[in-house]
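Below you'll find a set of structures to go through.
Read-outs: derived from the displayed coordinates by stated rules, not from any lab. Given the structure is predicted, the values throughout are model-derived calculations rather than measurements. Cβ atoms are built from the backbone, for glycine too; each structure is taken alone.
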Structure P
């Protein structure tokens with residue numbers, strides 16, 4: 001039997017929309033940013049986006065989704081520092097189009113995408129290029145439901161795709177170490193997610209996907225998860241029969257496959273981590289020479305996940321796309337291949 005694509009998830013992350021000029025180009029980081037870089041050279045979330053990446057993403061999204069059942073999902077860090085203007089541009093770009101004073105417009109026009117998006121740690125910043133401080137209340141208006149309401153996609157008579165999403169910074173204090181070191185702290189979100197999952201306990205044909213910003217496969221304390229958060233997440237994955245984790249945060253795409261088991265059955269869990277989709281990926285040579293930045297940055301990236309029916313089973317297939325001068329082009333990930341999600345055994 002030939003394989004049949006049931007649905008496609010178009011996965012972007014870490015847009016890091018920043019301050020712009022009239023033509024939509026980001027301004028250069030200021031002295032505050034350079035001081036942060038002296039301490040944390042990996043803090044490239046300060047760099048902002050590029051208009052070229054926006055335009056190429058718009059073109060690729062239109063081509064990739066034409067005539068194909070597709071759901072766009074966003075796994076955090078829409079902004080550079082949670083400023084109102086950054087949220088304005090990012091949400092306009094995603095849901096409709098962002099129009100700049102020069103008259104240029106660009107956008108994905110996915111009107112309902114914010115209902116399938118989660119915030120990242122940068123979105124919790126106080127609205128200026130400074131990590132510590134109370135989060136800008138604009139975040140609560142852009143993401144009013146945390147966790148968001150489960151999104152259901154009917155795949156077949158026997159199977160549904162159910163998309164859940166949590167805010168991995170929900171319990172992070174604005175002046176605490178988790179904010180400073182970019183760690184996830186969200187036990188309250190995971191408890192709320194457990195309540196959501198109870199409504200689907202008896203649906204064995206469900207394929208459950210969880211959107212979150214932080215990466216479970218990243219085991220270090222810096223940019224990782226607190227111990228309590230990781231323990232609770234593992235419990236939710238097992239008890240809630242989660243099949244896929246979609247995340248971002250580290251700006252490096254990766255895929256990890258793990259076998260999960262509960263008392264009755266076992267199944268594959270795939271974690272697919274998207275890179276940074278819009279952030280500036282080239283820095284001026286003068287910054288490198290001054291010691292403010294590395295000469296090599298991760299290129300822009302997005303992931304496309306296909307849910308495929310083959311011989312009575314359902315597979316998950318992930319393709320990684322890297323941005324080049326000619327647009328987004330597929331670039332294989334290591335240790336990545338089709339993963340059977342259903343039937344469970």
Structure Q
């Protein structure tokens with residue numbers, strides 16, 4: 001049975017959601033000669049992250065679908081924006097129109113008019129924090145561009161996107177890893193960080209472009225020796241990144257906080273490298289660096305491997321939440337006033 005989006009997306013439960021959207025009939029509409037559409041989508045995600053109160057934790061774009069892990073910053077962020085900033089952000093999405101619906105420049109006069117309308121400002125603030133509007137502004141323009149290119153009309157995306165609530169740090173990390181490894185598991189890219197149109201590739205390129213790659217290599221070596229990467233060093237590796245930083249002490253270029261306590265990009269790459277072996281048969285030798293990482297996160301190799309294995313084995317998403325903890329599931333069920341909630345991946349712990 002279809003569940004209302006207002007129930008599925010609830011900031012009182014969690015700000016993190018894993019969104020999946022597929023091309024109509026799962027056709028290869030972003031592959032088979034149309035791979036450039038993946039770049040369209042990646043560019044649009046980056047643009048929307050600078051407009052909405054939505055941070056991007058992870059993403060990957062494949063031939064017939066995409067994955068997006070988002071953090072909803074909510075009312076707290078949009079309330080800090082002035083009325084003029086709200087109008088300016090909306091003007092980037094939907095500029096004023098002239099004759100024949102041609103976009104017009106966003107002028108001071110237009111901004112002043114919008115700011116004088118308190119009802120419009122209130123509604124727009126709500127939309128700029130809303131996941132549904134974010135996905136609409138992501139998918140709709142790309143569908144129109146693709147249809148113009150194909151000289152056709154009709155649906156490009158399936159009508160509804162999946163949104164799975166992520167309830168704890170382990171589930172968040174597993175979902176990010178699964179998202180980044182999707183193209184690699186499909187045979188795209190020789191290494192996870194080389195897979196095109198993925199967040200892990202963006203993170204690596206950000207280090208290279210900011211001349212931080214040597215610092216990242218040093219951090220990876222320290223992880224290999226069992227040392228903890230200092231928080232200040234971890235933060236520098238993700239400076240000016242448009243994605244949500246992995247290290248909680250870091251901030252991205254929009255001033256938004258990172259995600260995980262005492263877990264850096266170097267830790268993530270080490271865990272991702274081993275996890276990638278689970279996505280391809282015959283490469284499951286365990287690195288001695290992995291067990292200490294998982295122990296610090298409060299889990300173990302067997303639990304992690306079972307969870308990731310189930311995610312890659314599924315042909316379709318099942319469940320509306322994902323958690324490594326039964327207690328978190330019980331809390332959500334009580335919050336929703338139901339007996340239980342369907343966990344995406346069973347309950348590893």
Structure R
């Protein structure tokens with residue numbers, strides 16, 4: 001990647017150094033760029049971006065920028081000289097952010113602090129645009145789970161019998177999935193990977209690439225599940241209640257009152273798990289298969305079951321807070 005080309009595109013002065021990949025996710029990687037104006041994070045997707053990908057990145061960049069301007073603790077998304085968030089430097093499309101030093105993901109963040117931050121994030125004015133994506137609301141379906149099980153057994157997958165044990169429960173918990181009302185734009189990817197502490201101890205929200213139309217109540221439920229897992233991973237009611245009470249006290253618009261509010265959590269976990277299972281079956285080399293197996297084992301090791309959904313709903317509806325009515329449906 002041409003460091004000076006990136007620096008010029010975003011008006012960052014003279015490039016001094018560009019690192020190799022310092023962080024890598026499922027779809028992109030981050031490099032550190034140092035210029036005479038400062039230090040920056042350069043993000044490039046692992047696959048070439050289509051025109052639709054670029055348009056989506058511009059839309060999520062606008063939302064990210066709005067959140068940053070509203071005071072949400074997040075790296076600043078930079079605009080190019082022409083006012084865009086994505087630049088084609090000849091080596092591919094890139095986005096650039098201010099550099100923030102982060103520690104490793106940790107689900108043991110202070111739940112009250114997370115609840116207050118989520119309320120602030122949901123207070124950013126950002127009307128919903130477009131339709132809710134299937135990743136956030138549609139089930140995988142029992143027949144597809146059974147098809148993956150059959151293929152996994154045929155391939156001698158080490159996890160096949162565990163998957164066989166869970167197929168009925170995976171199908172059962174998908175009963176909570178219902179269409180989601182697109183009330184406003186939400187982050188939609190607030191798992192521990194993207195809600196981190198900085199090295200100074202403050203919270204920081206990163207990676208707005210999946211932002212889109214959603215119901216803040218379902219995002220609230222997802223964050224309560226993630227941050228409220230507790231030491232054993234089955235859900236800590238006290239942590240869940242602290243997060244929820246702090247969110248309500250800070251004026252957050254979401255409310256968790258029923259199983260269906262966990263729909264986005266179940267949908268995302270199942271689509272992520274399905275992806276890892278499929279990637280294990282189609283892996284081109286041992287390294288890729290090992291990466292996929294780690295994801296499969298995490299998914300099958302601590303699945304979100306219907307009993308867990310019910311426990312979380314009970315914890316939040318009995319939290320002692322006095323919820324105001326849920327956000328009215330747009331339109």
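Can you spot which of P, Q, R the value 57, 53, 39 was calculated from, given it is Cα extents along the principal axes in Å?
Answer for the origin of the read-out: R.
Which structure, out of P, Q, R, was distance in nm of label points 7 Å out along Cα→Cβ at positions 183 and 311 calculated from, if the result is 1.7?
It traces back to Q.
Among P, Q, R, considering only FRET efficiency 1/(1 + (r/R0)^6) of positions 119 and 143 (r between Cβ atoms, R0 = 35 Å, to 0.05), which has the greatest calculated value?
Structure P comes out on top.
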